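Q: The structures considered in this document are given below.
Taken together, the values in this text are just the output of simple stated rules run on the coordinates, not laboratory data. Source: prediction; values computed, not measured. Cβ atoms are built from the backbone, for glycine too; each structure is taken alone.
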Structure P
Amino acid sequence: MNEPTAPTPPDELFSVAGKTVVVTGGTRGIGRMIAGGFVAAGADVVIASRKADAVAAAVAELSAYGTCHGLAADLSTEEGARAFADAVAADHDRVHVLVNNAGATWGAPLVEHDKASWDRVLNLNVQGVFHTTKFFLPVLEAASTPDDPARVINIGSIDGIHVPVLESYSYSSSKAAVHQLTRHLARHLAPSITVNAVAPGPFESKMMAATLDAFGEQIAAGAPLKRIGRPDDMAGVAIFLASRAGAYLTGAIIPVDGGIATVG
């Protein structure tokens, strides 16, 4: 029988200090919350967004709390994902954590949900996640060790778990696809890379602004935890997944929604 080992101190168990972390869609909303958490925790963070001015502004803000760089990238095409991965690899020979957060939404009545709504959402939300992960494999594998695998964290949604009230057909379908893609990648990339997904509920963001303005109080009242998500809620789960504490978890879909998915 093996002798019991001493417990790992929490500041080591949950540490991401010194890790290189890439966050797509990191200039606002969920991505900005996650990027900010990693910067404050001592990681070397690279954020990406389509708009160069948004990247520059976010980098300037986050650099006040730690190390942050940024690149403009369009991840809705295979070529864009490849160019982004190549640009990151030119400056970083290892990436410990890839957060696939960049995404788009679309809401319209059923009869108005046309091909454009599906192409725009699926190209970024599903193909973008797949191609970005594919092109980051060399630097992720370079960062991996047997005790500390590299991590991919995909951002899904509770709308991919339960049926949303709003008519966001392409968005909810895309997030369900992200969840299944997460499980599929997790099986094939183990043991060197773990792949998990976070399924956020309502958080204050540009994507959710109109919904929260109209229904925010109702949504909070309907949540078992009776509130909207806060930045620390999202940063906390991402840091857990990226730290030693999350090293034995892969293929999981974690709702961070105040319990909404349990009652919807």
Structure Q
Amino acid sequence: MKNTAPLLLERDGSIATLRFNRPDALNAIDVPLANAFLAAVQSIAADPGVRAVVLCGNGKGFMAGGDLATLRADPVQGAINILTPLNAALQMLTQMNAPVIAQVHGVAAGAGLSLLLMADYVLMAEGTRLNLAYINLGTSCDVGASWALPRIVGLRKALEIALLGDAFTAEDALRLGLVNRVVPVAELETATTALAQRLAAGPTVAYGAMKRLMRASTDHTLAEQLAAEKEAFVHCASTEDFRAGVEAFHQRQLARFAGR
């Protein structure tokens, strides 16, 4: 029987996949999907066995943005009910140790584009179409776009993307640094799996420290960032993975990390 849950949480060893499952609506985010997304993120954030996370969408696209039927019926409360759990989930994803990979195909518009911007690594299929789109609906952006986009492409280009609301291609996204790799559609899932397996075998605590340092760097003075780096390094130096890494280096072997 077809699973009609708005989001599917799948586990393959230490890899957790969050699969948006509203294919008939191009995975547009309504209130049930937003709440399911938060519940899934809370679940994996509380599980130290999760060492890599994949975000992807069923059907013809990654995500078409917010559900306009919900927003048309009750614009203000609908927006609040969607964005409150989404924002909470994003805070947790960006702060957790496990690297987050966005596997993107077909369409990424509005909140779908915003969401992939918040991932740690983005793999995109050739032929994907992107559009920040908010301005075309007469609204400002959400889901972290105003935080992530200027950091990735610079203020001037971010304003162009946001104010014009024009569509662009996967190749444009790669050139702008919005995605890490563009691959043929037939290779997307295989490439994502290989990357997730590589990251899931890495030093998970160090990944988390690196994520948080990088994301906070533009908000800190040099002195503040140096202090944060020192604190994070000292913490990582106390881990089992650091000891394994140093020992492997001395033995001229590849380190085998346990994620702790």
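Q: To test your reading of the models, identify which of P, Q gives 0.45 for FRET efficiency 1/(1 + (r/R0)^6) of positions 51 and 243 (r between Cβ atoms, R0 = 30 Å, to 0.05) when calculated.
A: Details: P: 0.45; Q: 0.95.
Traced to structure P.
Q: Hey, FRET efficiency 1/(1 + (r/R0)^6) of positions 75 and 251 (r between Cβ atoms, R0 = 41 Å, to 0.05) derived from one of P, Q reads 0.95; which structure?
A: Clearly, the read-out refers to P.
Q: Say we calculate FRET efficiency 1/(1 + (r/R0)^6) of positions 171 and 187 (r between Cβ atoms, R0 = 25 Å, to 0.05) for every structure; which of P, Q gives the highest result? Show your work: numbers first, answer last.
A: Working: P: 0.45; Q: 0.95.
By FRET efficiency 1/(1 + (r/R0)^6) of positions 171 and 187 (r between Cβ atoms, R0 = 25 Å, to 0.05), the leading structure of P, Q is Q.
Q: Okay, next question. Given that relative contact order in percent (Cα under 8 Å, 6 or more apart), derived from a single structure, equals 16, which label among P, Q identifies that structure?
A: For relative contact order in percent (Cα under 8 Å, 6 or more apart), the value 16 is produced by structure Q.
Q: Here Rg/Rh (Cα atoms, Kirkwood Rh), for residues 35-146 alone was calculated and came to 0.97; which of the structures P, Q was it taken from?
A: Q
Q: A value of 84 was computed for volume of the Cα convex hull per residue in Å³, for residues 179-226 alone; which of P, Q is the source structure?
A: Q
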